[in-house]
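What follows is a group of structures, each given as structure tokens.
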Structure I
Amino acid sequence: MKKIKKNNGFLVVEMLVAISIMVVFVLVCMSVAQKSIYVSRQAFHTTEAGFLLEEGAEAVRIARDNGWANIPTPSTNPIYYPTFSGGTWTLSSTANQVDIFTRIVIITSVNRDNTTKDISNTGTDDPGTKLVTVIVSWPEGGTTVSKTLQFYITNIFS
């Protein structure tokens, strides 16, 4: 007589292991998908911020091209905001936003060395040259991210 061995409960253990593996796989896939969405959104925002930086720089150049008087003399609050109005770009003291982005323009005076006429920290003020800093910032994942672009503009029409 042969005895038949019964494996009661073994099928339940196999099913639990298989379900556990599937659950872990689904959770890992969801985690990867969530991270890839976050990274792609961050890359999109960084690219858009780069375009806004360039647009801000062009706005300052256009304001300069429309007349050096359009470039404000740095004061106690040298922060300005590029604004498109009347068919051209102007620098306004009124804050504005582009979607989630805040774009500011900071204009500061420039000194030139009296001997070499190079831009330096010492020397005399050069009223025909300004240091422009364009900053674009936006909220990203609970923090504020910003990108900066600095350049000099000169009064090329005088």
Structure II
Amino acid sequence: MFFKIFDKSKKKNFLNNVEKFGIEKISELLIKSGKERIRAYTGGLSKDELSQLIQILPVESIGLYVGKEIFNKKTKKGETRLSLDGVNFWNKQISERIITLDKEQEERWFKGEDIDVNENQVKDVGDKGFVLLKSSIYGDLIGTGKLSTDNTVFNFLPKERRRRN
């Protein structure tokens, strides 16, 4: 497995991409695993100790999977999609680009379906792109979707977290 520990500039770039959600500070060590996955590490090992450990042992993963860096071929720029764990990890900081779903939309979301939202739900979101979804029933953040120009939110909920019926 390929691991790369973020330096200050890479971490700042990641922070710039997630600032649109209201996240202002990331104190965790960020690690890129594979081509796209970003993990947050909060353990007691330093950067140097982690680098040495990765070289010595066959490490499968380090830290919590918090997001993915994606290159958008249409816009020709990088985007960051927070994972469900990342949304819950930084939920106290998240304050922007949130769409609150009604009960029916939420049920469809948890079944893995894309959902249509109305203008009232997206009025505070701003431009299209990645958004965070909130339960109107419980008030919790329940995932990340991508808002299209026709107000459809594409579902990125992992299959293992979906409802079957």
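Could you figure out which one of I, II the value -6500 for helix-only ellipticity at 222 nm (-39500 (n - 2.57) for each DSSP H run of 4 or more, over all residues; to 500) was computed from?
Working: I: -13500; II: -6500.
That value comes from structure II.
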Worksheet item: I, II: which one has semi-axes √(5λ) of the Cα gyration tensor in Å, as calculated, at 30, 17, 15?
Response: II
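One of I, II was used to compute distance in nm of label points 7 Å out along Cα→Cβ at positions 65 and 105, and the result was 1.3. Which label is that? Numbers along the way, then the final one.
On the way: I: 1.3; II: 2.6.
Derived from I, not from the others.
Computing volume of the Cα convex hull per residue in Å³, for residues 25-112 alone gives 142 for which of I, II?
I
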Worksheet entry | With FRET efficiency 1/(1 + (r/R0)^6) of positions 57 and 81 (r between Cβ atoms, R0 = 25 Å, to 0.05) derived as 0.25, matching label from I, II | II
Response to the item:
FRET efficiency 1/(1 + (r/R0)^6) of positions 73 and 89 (r between Cβ atoms, R0 = 25 Å, to 0.05), calculated, reads 0.85; among I, II the input was structure I
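Each value in this text was obtained by applying a stated rule to the coordinates, not by laboratory testing. What you see is a predicted model, and the numbers here were worked out from it, not measured in a lab. Cβ atoms are built from the backbone, for glycine too; each structure is taken alone.
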